[in-house]
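Following this line, the structures themselves.
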Structure P
Amino acid sequence: MKQQVIVDTGVLVAVINKNDSYHQWAVRQIADIQPPLLTCEAVISEACFLLRRYPQATLLLQWLEKGFLSLPFCLQEEIQPLNSLLKKYSDVPMSLADGCLVRLAENYPQSFVLTLDSDFKTYRKNANQPISLIFPDTK
């Protein structure tokens, strides 16, 4: 079982939305991870917005309450390094949520980022280190 996994928006959406083309893949990945999955408020906000028409979206808040998801990221404490990342990757462009996850990967050096977003293949932690990813083979 994998530990210290940082989860991105698309995976959370895929787990909850059974019609998502990555639903089965995401469910299999989540089953192989020892909780808690690490994330940030920006990811939860994006996922809740994308799932706003799905009654199951409340699962995200339940997962937070039960400790399946954890929010070890404080935006206020990460403003300067986050701003540097957003400037560095402005050509991608990097979203706030992606920047927060890159910072989480820097703060948890043994972690993996569970994502459907190919931009994470471009992003680097600590200026030049590739981020360890859990990413579908087909994308």
Structure Q
Amino acid sequence: MSRNKSFIADQRGAVALETMIVYIFLVSFLLVPLADVAAAGFQFTAAWSALRGYGQYLQYYNPLGPDGTVTWRPGLQNTVGGYTIGNIQVICGDAGAACSSSNLASPKYFTFTTTVTLAPIGSLWRPVLCPTSCTYTLLYSERFQ
């Protein structure tokens, strides 16, 4: 058998070369973008969990005085799971206004927010995950029971 025919019959090296090309394609166009989406999902889930935990915390840390005014006791926690909780309000009545001495309607629910900042690894999902900014503000409300 001639040398050319033996190379054509034995093509084991072609698979090794194709494997490297397929591997690079899979990592760069499939696994890195999926890792970005998964990381964003974990961050959003952690932030929602922190907000939910804070809502349960506020259920037992009632800020309403007997006259309907909101006065937070000293030592109110403002971080949960590494997320800073802000813009805490008690909403009274059906109009959705914050409780005050002039708004003595029955308290309905708490509202508060936190922010999540995404950091995508690859640039493929960046326009989808971060169209204008990679920082998102999550609003959460918890009803009185």
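Given a value of 0.75 for FRET efficiency 1/(1 + (r/R0)^6) of positions 51 and 83 (r between Cβ atoms, R0 = 35 Å, to 0.05), point me to the structure among P, Q it was derived from. Traced to structure P. The maximum of relative contact order in percent (Cα under 8 Å, 6 or more apart) over structures P, Q, that is, the highest value, falls on P. Out of P, Q, which has the highest value for Cα Rg over 2.2 N^0.38 Å? Once Cα Rg over 2.2 N^0.38 Å is worked out for each structure, Q has the highest.
The value 19.0 for mean count of other Cβ atoms within 10 Å over residues 43-50 was derived from one model only; which of P, Q is it? The structure behind it is P.
Taken together, the values in this text are just the output of simple stated rules run on the coordinates, not laboratory data. These numbers come from a predicted model, not from an experiment. Cβ atoms are built from the backbone, for glycine too; each structure is taken alone.
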